[in-house]
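Nothing in this text is a laboratory measurement; each read-out follows from the coordinates by a stated rule. No experiment lies behind these values; they were computed from the predicted model shown. Cβ atoms are built from the backbone, for glycine too; each structure is taken alone.
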Structure I
């Protein structure tokens with residue numbers, strides 16, 4: 001019985017915080033003066049689709065249950081379930097109302113909450129920037145090295161095969177016949193040895 005009381009108290013606390021305090025302070029607290037612009041269209045579509053899915057799955061849970069890989073025998077809309085959830089909601093609302101009227105509710109703090117999102121809002125861009133600079137330095141060094149090698153090869157080929165290169169000169173027929181005889185002799189020697 002004590003465990004059940006602790007669970008009810010804990011769920012009432014979660015319900016009080018997430019289901020009552022956040023909407024209350026969002027819509028009925030003092031005006032912060034901030035006037036943010038409307039969200040972009042793709043965000044509005046995403047919020048609309050998510051809201052539709054939340055309501056649809058809440059009203060027709062059997063469609064979700066049919067997609068699960070195992071059989072579900074849970075029926076959410078029975079009298080005990082509905083009455084239990086309504087009791088939690090009513091008593092959480094009552095506790096919140098009494099605490100607000102009595103002035104015992106903790107004061108609202110004007111602060112910026114830093115949660116785990118600081119890891120991807122602040123530190124992730126720094127880490128990504130450091131990694132990007134390292135990759136860019138390696139890429140530039142590699143590109144410079146290979147471009148220098150490529151330019152040296154092109155320069156050497158141009159020196160040999162360009163319009164002023166050695167291969168562009170007129171060769172005497174006699175020297176060509178000698179080289180042809182040398183190549184023929186080498187191929188015959190290789191053929192004879194193997």
Structure II
């Protein structure tokens with residue numbers, strides 16, 4: 001609310017600076033070399049739904065509410081639009097961004113904005129389960145996979161053949177690649193696994 005009140009008196013130049021800061025934040029979150037988990041409860045409207053779109057995994061309470069509500073305010077979901085379209089597709093983005101309609105966690109899961117919908121009391125437990133899964137993965141493999149998925153998205157398999165072959169060969173000969181394959185063959189936990197739930 002306070003941000004919106006201040007924004008009302010911003011000049012175009014001040015709006016450009018503010019928008020650049022917000023767009024840079026979304027880009028930085030998108031480029032994080034580690035998994036980003038969204039834990040959603042209550043209302044995630046406008047930029048809140050945009051944050052969900054930039055997360056790698058989103059766990060939402062079953063009573064959470066979502067919406068790309070910017071048009072209702074007479075503004076645009078501009079800075080979040082690349083992440084929203086990539087996450088939920090153009091058809092759902094048009095429906096929801098053009099109407100500004102609010103929608104349930106169940107609908108958010110149906111369109112791919114949310115991955116797990118659980119009772120609010122189970123949010124922390126479900127996020128912890130997801131974290132445990134990520135802790136079993138090699139940090140360098142996670143970083144490389146996040147970058148790879150962005151690089152291949154929307155491109156034809158033949159156009160990224162060289163990229164994919166190069167990436168897997170590099171990871172196979174990396175220290176973590178070697179350790180992970182040895183650990184699998186030796187039926188033991190890899191050195192980076194931080195808990196006993198292997």
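Among the shown structures I, II, from which was the value -17000 of helix-only ellipticity at 222 nm (-39500 (n - 2.57) for each DSSP H run of 4 or more, over all residues; to 500) calculated? The correct label is II.
With respect to distance in nm of label points 7 Å out along Cα→Cβ at positions 63 and 135, the largest value across structures I, II is given by I.
Computing mean count of other Cβ atoms within 10 Å over residues 31-38 for each of I, II, which one ends up highest? Top value of mean count of other Cβ atoms within 10 Å over residues 31-38, among I, II, belongs to structure II. From I, II, which structure was volume of the Cα convex hull per residue in Å³ = 424 calculated on? Traced to structure I. Looking across I, II, the calculation of relative contact order in percent (Cα under 8 Å, 6 or more apart) that yields 23 traces back to I. Please state which of the structures I, II yields 0.20 when FRET efficiency 1/(1 + (r/R0)^6) of positions 71 and 103 (r between Cβ atoms, R0 = 41 Å, to 0.05) is computed from it. The correct label is I.
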